[in-house]
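Nothing in this text is a laboratory measurement; each read-out follows from the coordinates by a stated rule. Quick caveat: nothing in here was measured; it's all calculated off a predicted structure. Cβ atoms are built from the backbone, for glycine too; each structure is taken alone.
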Structure P
Amino acid sequence: MREIVFDVETKKSLDEVGGRDHVEALGVSVVGAYFYETKEYRAFEEWEIGAFEERLRTSDLVIGFNTKNFDYPVLQPYFKQVRIASLPTLDIFEDVTKQLGHRLSLQALSSATLNAKKTSDGLQALVWYKEGKIEEIKKYCLKDVELTRGLYEYGKEHGHLLFDSLYDSRVHAVPVNWKGQTHMPLRKIIENAFLSRQRLFIEYVSRQKQEGEEFKKKRKIDIYAMNGKEISAYCHLRQAIRNFKLEGILAAEPVNEFYKAPQDVQSSLF
């Protein structure tokens, strides 16, 4: 697939342009990208953005970190052919924020998930730009692209990313589902199984894990109740009723077995 991972470094800070309402005025110093089709990293300077636009225009998926709220608005003034908001996009920052309800930095996710760190920060990149050290910006930007690519590939393979919690100093998992759904949507599979009282094998990610466990687990369940955000189901492994958040379920496969929910048995008595 023609997937592209990218990151943008700017010429100005938010303070210099009057705040977040003027992101489009920041200007681009460097765009860093990884192209899966050719397996290459490349850094583009401001005068080369037209070449990057051409590669982006034919992409199947664009992957980034805080792409929609930052990188895209910064880039759009440079683009002549592409309406950037229409591109198929996977924004890791957006997905993680939706799951957790709060933000995590690229550094926080990379450190726990990949055991890797950023080499610098955006403020230093601004200093380098003013000093004319474009090659330093390129190295830094491409390292961020490498980290973003690493998070994407880890999440795609494992169904979650990791982060160190400031509240309990433990490693937690945040579920992601980036494998793509070319078949029946996952929620529909779960709804159909519930309505027909058909058992499911599910693969899901829990936020925390016990000693000797993994974050990603597989369970055979009978769904007893379902609402907008979670299901209540009998877990055959635990032999007890458990609640599973829908956002944490990565896959579901119907089993050729059927069951009766407690409410079915109760209604049959009358």
Structure Q
Amino acid sequence: MLVEPETRSVGRIALPEVTLCAVTSVNIAATIQALERSLGEIDFGACKLFTNRPVSIDPRKITVVPISRLESSAAYSDFLLSALADHVETSHCLVTQWDGHVIAPHLWRPEFLAYDYIGASWPQFDDGHDVGNGGFSLRSKRLMEACREPEFRKSHPEDIAIGRVNRTWLESKGMRFAPRALADLFAAERAGELGSGFGYHGVWHMPRAIGVEAFWSLYQGLDDRGTIKHDFARILGEVGRGAGGLPRAIRMILDHVADRLRGSGRDDAHAGPAERPDEL
């Protein structure tokens, strides 16, 4: 079982060069929890939540930035590529989603800031353009500004646009992508080991990352379960263990059937490529 990061505190880490941010129109409570977990032992330069939904939260911790509703995951990609840079005043931005956060703050490495883009590596690519996932990613402001230049070919998902479609062009502009080995020390997703890196992304990791009970409490408050469907069997196996496992599993199965019947989550407002394997 993964040891909770809170039990391994080495004192607060100061990252004044980094803005922590999340952009979403769904799963607001879960997104706030993810931000709060990342803030637990780190002092970022700023923390911003971009949403169209009403939020009551301590503004000293998280600044809420009102935006128009994101009607699709493509709209999420467009916001990150076109608008996010306007709101970042630090050299780097740590992009997170509801299903990922800092898990081992003591594994932060100063050399992460030497790169313009770091995200968990993509094991499905073997051509060297394999970094990386955008759901928990560190990107420089200069890279975000480059993504708005006319030569940049915008596409969806946004991390594929950065890490594959436009990577060669971005590198010609002087942008540096972290090597795969360092990316795996930065975060786990489809590759990397949970707990051996600074953070993670992926709902299938959450029962181990935060504990089954905490995940179950979070799950019951989701208003969009679209990202769960791709790894449903894996997550079901995790939540079905231990005391109360059978009722949880039955509830998840019923939710899964109901979602399929009404087509819920077909285009959730922040799905990334690893959550949508049909788009790879």
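Going by volume of the Cα convex hull per residue in Å³, for residues 158-229 alone, which of structures P, Q comes out largest?
Once volume of the Cα convex hull per residue in Å³, for residues 158-229 alone is worked out for each structure, P has the highest.
Match the computed value 0.25 of FRET efficiency 1/(1 + (r/R0)^6) of positions 70 and 238 (r between Cβ atoms, R0 = 35 Å, to 0.05) to one of the structures P, Q, and report its label.
P
Which structure, out of P, Q, was relative contact order in percent (Cα under 8 Å, 6 or more apart) derived from, given a value of 14?
Matching structure: P.
Suppose distance in nm of label points 7 Å out along Cα→Cβ at positions 38 and 190 works out to 4.2; of P, Q, which structure was it derived from?
Value 4.2 for distance in nm of label points 7 Å out along Cα→Cβ at positions 38 and 190 corresponds to P out of P, Q.
For distance in nm of label points 7 Å out along Cα→Cβ at positions 142 and 222, which of P, Q scores largest?
P
Quick check on the output: 26.5 is mean count of other Cβ atoms within 10 Å over residues 94-101, derived from one of P, Q. Which one produced it?
Q
Taking distance in nm of label points 7 Å out along Cα→Cβ at positions 118 and 150 as the quantity of interest, name the structure among P, Q where it is greatest.
Largest one: structure Q.
Out of P, Q, which structure matches 28, 21, 19 when semi-axes √(5λ) of the Cα gyration tensor in Å is calculated?
Here the read-out was taken from Q.
So if we calculate FRET efficiency 1/(1 + (r/R0)^6) of positions 62 and 174 (r between Cβ atoms, R0 = 35 Å, to 0.05) for every structure here (P, Q), which label has the highest result?
P
When you work out FRET efficiency 1/(1 + (r/R0)^6) of positions 134 and 198 (r between Cβ atoms, R0 = 30 Å, to 0.05) for each of the structures P, Q, which one comes out largest?
Once FRET efficiency 1/(1 + (r/R0)^6) of positions 134 and 198 (r between Cβ atoms, R0 = 30 Å, to 0.05) is tallied for P, Q, the winner is Q.
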